[in-house]
Structure I
Amino acid sequence: MKNRFRSCCPSFFILPFLCLLPIWSLLAQRGETLPHPKNVILMIGDGMGYNHIQAADYYFGIKKQVYEDFPVRVAMADYPVKAGEYEAGNPNSNYYSTGYNTVAAWSDTAYLKRNFTESAAAATAMATGFKTYNNAIGMSVTYDTLENLVELAKSKGKSAGVVTSVEFSHATPAGFVAHNKVRTNYSQIAYQMLLGSRCDVIMGCGDPSYDDNGIPMTKKWKNAKYVGDSAFWVQLQAGSGKQTLFTIGSKNLTTQDSDGDGLPDPWTLVRDPEDFRTLIHGNAPKRVLGCPKVYSTLQQNRAKPNTENKDSPPYFTPFNSSIPSLAEMTGGALNVLGRNSNGFFVMIEGGAIDWASHDNQKGRLIEEMKSFNEAVETVVEWVNTHSNWDETLLIVTGDHETGLLWGVDPFKPIGDKGFQNLPEMKFYSNNHTNSLIALFAKGSGSEWFRKMADEYDSNRGPFIQNSEIPQLINFLWAE
């Protein structure tokens, strides 16, 4: 069964008796004029908390990132319905979350280390409007299939896509395209994304024929699960731009019709940095699979010498020059998607902010923040040049906080040590936390995020739920 968006209390999924109409629905009933954004761009810094943003600002000597100056700035809660780690056949692996408590969140680090979401559940909430259990990809707590924003956009004749700096079948992009009970079924998810979805653009890592430094694997490939399997990957390369029928095991499967003309559409595979750069301008293929020649991440997982440690500054080990940047991938995706006169939806993820935070890598965290910030700047420039803020809604947020990043003590601000000096900061965890994160919005409909922020935190002020992002988009796109 596929559940569409509902207006009745999905933000309070664990408290079903609070079944009230969302506040923006009530305001609309009073005669509020509804904007109708043609394009919606959702940018997610995976693991990005308030202090991750601040750390990058301090290091690069920037008072504010471009999105920190957006007219709408609110906090966001991201807890799931069921926390823990889903394991098939183990009913105790997930347990009901207790939500978010502002008093405990600002006094007890142990509280923040419990009941947190992970990327799959967070992506599902932000893609479908339903909070769910940890490790779910596009599935409800009762294992129903949930309609996501990519599917919604395609149903309205829009283009749609996902872009990430990690594997394209990883939790966040998968949550906006696929449906699976568990996020680690990467091969199944890759097939769903490439053969089962109507996406126009999918970009991310996972090339099994290259290592994390972008060096070819000459003797034996890495595990090809992130792209389906090795045989499918060979077919995709050989059939780029023309092949729509693929042999998967004993089955013959076709790609989907992405443009609504009744015919299956092939994927054009883009891999080299110069091809991503060419994609930014001029004519572009109808449907693009962008997979750089690197395995797990664009840069965060590159090899480091023994002299680099967790406290090493950014770029201690130079970037690999053979890999495109997230900003370049973003520019190419926007050029492909922006050709549709009906508009588009795209999710763009800085996925390795989370990876660096899990590893407590201060320098590489700031590198990943810089890469994400540059991608945001690319989007803002695209809107100013090729669109406008009256027809485009841009949302910049995270999916959860990773690392419990603070200053010299928990809940103490991080310290500014000056330009190109690592801030005074410390990780107090190597996992996700139940902290509130930031949401910034600009453009058509952005003011409604402020109107819907009807919960209050003692330090961050008004906040929304992550599941309210797609609820609002669905509301603004209503016929």
Structure II
Amino acid sequence: MIAILLEEFPYEQDIRELCMAFYPGISFIYTAGEEVIFSCNVKKEKDFYLAKVEYPDKVHKFTIDALLSRYEVKNILKRNLYEIFFEHTATKLPWGTLTGIRPTKIVLNMLEDNLDKESIYKNLKATYLMSDEKIELSYKVAAKEKSILDKIDYKDNYSLYIGIPYCPSICSYCSFSAYPVKAWQHGKKDYVKALCKELKAVAKANAHRKLLSIYMGGGTPTSLEADELKEILSCVRDEFDMRNVLEISVEAGRPDSISTDKLKVLKMMGVGRISINPQSMNQSTLDKIGRFHTVDMIAESFNMARGLGFDNINMDIILGLPGEGVEEVKNTLEKIKKLDPESLTIHSLAVKRAARLNNADEKYRHIADRIMSESFKLSYEFCENMGLEPYYLYRQKNMAGNYENIGFAKPGRECVYNILIMEEKQDIIACGAGASSKLTGITEGKAKRLENVKDPKLYIERIEDIIKNKEMIC
């Protein structure tokens, strides 16, 4: 347990997130007097902040000029804390003090300000204590993003997200708004009608600007029947001006949700990019995480899509799933390499699952870190050998540990939507239960969110109010 004690110091989240990176799975208290690993106390003294980090065997103190900008105060605080935590844990974080979910956004902004690579490198090293490896990765991703964005008329235009909240079953690691489709069969038709009503309203409200990309996610959109998918996509094609649309992506995700009829509908309606997401190509892992399909079904679905003419297929994998080490990851990568997808997205999960074990056994933390480090290195090597290049990157909020989620693609097969939403370069208008719109009419550097209710039944019941709220803001 860690105590965070602040007086007139608005940086609790920054302290907590950095603590989580060094001490995965730790819990926090905000009062003194209980047994803790250490306490972090910050209070204002005239024109400076006095910080005290107190371990049982050592007390660290440092000051920060209170007249500095919020940005400078935050970074000085985190650099000092980093050095203190490193002294007590002997742990170095590849991403340094960065705990935000969009590290490449910093680099992209620097590139847009015409900073050269050497200046960017020095800035990232001095400000955030990032490793050379992550600086190089960030620069490579941001440069790729910029080369794509420079060719796109994205300013003042928008993209569309369509949310389908159903899945064949709910995976044990899932945190998305998803519901088992069998339990919701009676309400699917009404959901599709409500969704189409919202789509029509969004099309009308945004008729004055260009629609650039469309992404249908969830959930698993192909949990719907072929005729239901056709109804939604027909509505989109009928209501929106499609002349400037660069791509339509659909997450076909689960192979147990894919059929020839559904793929034919997607192809007929102009969907150019689909995702078939194994997460793992090890059967024992699929069974553990609640995926009721086989490894063979993944390959069969992939080949079915290829046979129907889909030439831009993404696959997702997750590193750190229960029971998986480097050999299991290697098996997954070798099987994916044979399928030869146009893009591969690599997610990190281990730090969440390892957190509980870390509390009980400190040795496990180093084993888990080594496995994850080797798994990422191996994954990146496979991507390079497959001709895939990194093009977008993000980290999970409050991520314990210091890993990233990253998308690789063959040149020219990148998903524009992924770049636009991750770098917050454009309004993303989201329709459907649990869908979250992001509006880049930015206030204090953050995009404004507008979230729809998550429950499909409530979404159907409240659709008129949802539309009114959206018309007022979007």
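Bear in mind these aren't lab numbers, they're just calculated from the coordinates by the rules spelled out. All of these numbers come straight from a predicted model, not from anything done at the bench. Cβ atoms are built from the backbone, for glycine too; each structure is taken alone.
Look at FRET efficiency 1/(1 + (r/R0)^6) of positions 80 and 160 (r between Cβ atoms, R0 = 25 Å, to 0.05) for each of I, II: the largest one is in I.
Any idea which of I, II comes out highest on FRET efficiency 1/(1 + (r/R0)^6) of positions 48 and 320 (r between Cβ atoms, R0 = 41 Å, to 0.05)? Spell out each step's value before the answer.
Working: I: 0.95; II: 0.45.
Structure I comes out on top.
Given structures I, II, which gives the highest value for relative contact order in percent (Cα under 8 Å, 6 or more apart)? Checked I, II; max of relative contact order in percent (Cα under 8 Å, 6 or more apart) sits with I.
To which of I, II does the computed value -7500 (helix-only ellipticity at 222 nm (-39500 (n - 2.57) for each DSSP H run of 4 or more, over all residues; to 500)) belong? Could the numbers behind the result be given before it?
On the way: I: -7500; II: -13500.
That value comes from structure I.
Supply the structure label, taken from I, II, corresponding to FRET efficiency 1/(1 + (r/R0)^6) of positions 96 and 200 (r between Cβ atoms, R0 = 41 Å, to 0.05) with the calculated value 0.60. The partial results should precede the final answer.
Numbers: I: 0.60; II: 0.30.
Only one of I, II returns 0.60 for FRET efficiency 1/(1 + (r/R0)^6) of positions 96 and 200 (r between Cβ atoms, R0 = 41 Å, to 0.05), namely I.
Looking across I, II, the calculation of Cα Rg over 2.2 N^0.38 Å that yields 0.92 traces back to I.
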